[in-house]
Structure formats: structure tokens, C-alpha cells
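K.L.:
What follows is a set of structures to go through.
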Structure 1
Amino acid sequence: MRSILITNDDGIASDGILRLAKAATAFGEVWVVAPESERSATSHSITLHSPIDVYPYDFPANGVRAYACSGTPADCVRVGSLAIMPQKPDVVLSGINYGYNAASDIQYSATAGAAFEASFQGSLGIAVSEGASSVHEVTDAYLPEVLERLICRTVRPGQILNVNFPGCPLSECRGILENRAVSVGMFYKDHYKEIEALPGGGVRLMVEGVLIQEAEEGTDFRAILEHYVSIGVVTNIS
């Protein structure tokens, strides 16, 4: 039976990881090792100079063995693969992330970082994300088909499969587009604004972003903007 490890960066109590775990049970034996709380935008960082705590977790899905971890999503993959599971998983699913991981945003993504760690450990890594809204119709409708398409795929070392479900009503989704390239654009054009003057001439800044609504043809970002499920291969810098 195929062994599947699931993690995320929104925390083990998030709705997205529960929906993903329930769908994955149709494809193999499912284990969950996920952060005890949110770890978004930690990229592929791992913990080297302090201990990592791991606790059994009462996960609300039948047949799923779960553990909460004090580390990053990449730590969770390492801990799950090297210390918790009896053998390395065949597949690591990272998600379902609340908010897209596409275009240049991928470099910050802990969802993608966990999937890349899976690749480094010799497992197939699949990152799964959806629009940051309360509309999950497209994800829940297409997720079983997407998992069936991808869970037996092979990619080169240092590569992951990256999936983004558009956050639109199911009636507006136009289907699935595969082989989407990573857009060189960005979802938000960021700037910083001063929110407080600090003693000694310091300043406290807060990031603000302006949403970008255009992207190159054939890319992941363009697919999402046009209400398609986007599937593509992402290659690590190595």
C-alpha cells in the first residue's frame, strides 16, 4: 500500500489539512505531521540549533495517524520521514494552503518548502493550495481527480508538483490546465509604510501589497486568474 505523509504551514488544526487528509485516504495509508500553529512564509527553513517537540494529535479523520510538531513545515517532513513513520513515505502532500502558491511567491512558500524537502528525502512532493476565501467548491470537487492524476507521477530530483485551485464558484471553473510554467510576476507589489516612530530615530514599518491582476500566457498565475485549476512542475534552485 502506498504511504502518504501530509503536512502544511497553516497548522495542524486548519480546515485545509483535514480536507486533504480525508481525500488522500482513498489512495493509501495516511500519516500527518504538521506544525502545532501557523508557520506561513518560512520557506524551506529547518531547525538545527534547538530541539523539536512532537506530540500525538487527535486528528478528526478515520485511520489517519497524526502528530503536532513544534518545527517548520520542512522540519515536519524530515521528522515524519526520518523518525515517525516506519519508512520514508512514497508521497508527501503539503497543504491545502490557504492562499495561492504560484509565480514568484513560491520562493517564500513554506507549503512549497515542505514539498521540496520531500524531494530531498526521496519522496514525491506535491504542494496544494487554493484561493484565500471561504469558497472551497472547486478544490473539493477537483481534488480527488487531481490526486489520482498526480500521486503516481515521477519528477526529477529537486522538482515538485505544484497545484493551485481557483477560489471561484464551481460554476465558474473552466477545468484543469497542466504543464503550467511558473510566472515571473507576483501576486502583490509590496511596499512598506511607517506606522510608528521609535526612540533613537528608529521607525516601525508594516508591509502593504497591491494585488496584481495580470500574468503571462501559459503560466500558473494566468491559469488561476482565468479560473482554471493549475498544475505545474517547479524546480528548486539546485
Structure 2
Amino acid sequence: MHITLQFKVEDGFEIPLHYNHILQGVIYNTIGRPLAGFLHNKGFMSNGRSFKLFSFSRLNGRYEIHKGKESIEFFDDVNMTISSPVDEFCNSIANGMLTKRWIDLGSNRVEAKKMLVRQHRVEKQEVRIRTLSPIVVYSTLLRPDGRKYTCYFQPGDPDYDRLISGNLRKKYEAYYNEEAPAGDVKVERLSQVKMHVMNYKNTVIKGYSGKLLLTGPSELLQMAVDAGLGSKNSQGFGCVEVV
């Protein structure tokens, strides 16, 4: 399920350029405390790995970047999309926004003006999507001297589909507590992808955005659309929508 929220902005507002942690905080402060505690402290488990099973987009609106201050200024109403396969989570977000209405984005208070709820149903073994926030796919590798380093991948790289498929299978098994359907997910570019270098709580992360064609088991494609593609979804990466 996808929930798109529109925030009313009277005189504009300015927030740090790398603001994912601010939006993540808004989400955790909006949902009910028991659910927030469960997701933050445990999450849905699969073979020792924890998945939050939600993602969210970048802020969309008219803006200007102030490089010297490492900030971004929005001038008009802005919107963001939150997605998840978990009904309890989506209901909690919707009820929380209707109840609170006023939201703190950093040091700025904005009004939740409108809400649009959509359910993208994936019934075939292919779906066209576009990214609402960059997709992060990576592996942690070892240097010859034993030090670890992170290698990020983009669509078309040899290991990309394997990592995407493995991640979706684990999400499926974590949520449904059963073995994922057989078959792999393939990713094909439908447009030129753009690389983004972002900073999340002093950690540099690389991701890619664009339009993509996903093929594979419809159950895994549905999980990709709802829970997000790739890693670090709950930090604001890999949120997608059907085109």
C-alpha cells in the first residue's frame, strides 16, 4: 500500500540537504508506540536478519539547494509517499496523520493537508516502476589486508539481480513466515539511471534512480512495490511506484 501525504507550507521552510533521518523520525513518531517499538527494536525476522518492511520517498516540491549551508529550501506545498505491505503500519500512519495533523519537519512545523491511499496490485510476472527514492544495493567485501569495504551496484551490474532477488525473498519469508516462491527477479533499465551520493547519520550511501522493468514471481514483485527495492528501505531508500 502507498500513502501519499501533502503538507501545507505557508512561507516555505529549510531543512538539511540530507534529511532522510528527519522523515524517518516523523514516521516513527506518527505510528503507535507499540508498533514503533517493535519495528525499531526487532522488526520482521528472516534467518537472523531484521526487516522493517516500509519505505518512503524523497520530498517533492519546488525547492532550491543552498550548497554553502548544506541545506534545501522548499517554497510551496510538498508531498511524500510512504509504502508498506503491513496493513497495521499503513493504518497507523493514516490514523496518526489524521489525529496529529501538525508535523515537525526538523525545526519546521507543517500541516498535513491531504492524504491519498493507493494499492498497486501486481498480478503478472512483470511490472514497470519508477523510483521515488534511490535504490541501494551493496555487498560488504574484504580487502587483502582484512579491512572491510562496501561495494555499491547499479542496474546492469553482474551481481545486481542476484542481490535484489535474495533481498526480496528474505523480505517475503520475514513477512509471511513461509518459503518464498521459486524464481528470480530480473531488473532491466527503461531509462538512464542516475547515481545519488547521500549521507545518512554520517554514513555515505550510494543509490540509483530511474525507470525499471521488473520480471519474476508476482509475489516478489508485489513485495518490491510495497516494501521497497534493495536495502536500507526504512532509511528512505528504494521506495518505488508502478507506472
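K.L.:
Which of the displayed structures (1, 2) returns the greatest value of relative contact order in percent (Cα under 8 Å, 6 or more apart) on calculation?
P.N.:
Answer by largest value of relative contact order in percent (Cα under 8 Å, 6 or more apart): 2.
K.L.:
Oh, and also: Work out the source of 3.8 here, i.e. which of 1, 2 gives that when distance in nm of label points 7 Å out along Cα→Cβ at positions 46 and 166 is computed.
P.N.:
Structure 1 accounts for this read-out.
K.L.:
Also, I was wondering about something else. Please compute distance in nm of label points 7 Å out along Cα→Cβ at positions 158 and 182 for structures 1, 2 and give me the label with the greatest value.
P.N.:
Looking at the calculated values, the largest one is 2.
K.L.:
Suppose helix-only ellipticity at 222 nm (-39500 (n - 2.57) for each DSSP H run of 4 or more, over all residues; to 500) works out to -8000; of 1, 2, which structure was it derived from?
P.N.:
That value comes from structure 2.
K.L.:
Can you spot which of 1, 2 the value 18.6 was calculated from, given it is Kirkwood radius over Cα pairs in Å?
P.N.:
The correct label is 2.
K.L.:
Match the computed value 21.0 of mean count of other Cβ atoms within 10 Å over residues 102-109 to one of the structures 1, 2, and report its label.
P.N.:
Going label by label, the one that fits is 1.
K.L.:
Thinking of 1, 2, which structure, once distance in nm of label points 7 Å out along Cα→Cβ at positions 118 and 198 is computed, gives back 1.9?
P.N.:
Of the options listed, only 2 reproduces it.
Values quoted throughout were computed directly from the atomic coordinates according to the rules given, and no laboratory measurement underlies them. None of the values given here were measured: they were computed from a predicted structure. Cβ atoms are built from the backbone, for glycine too; each structure is taken alone.
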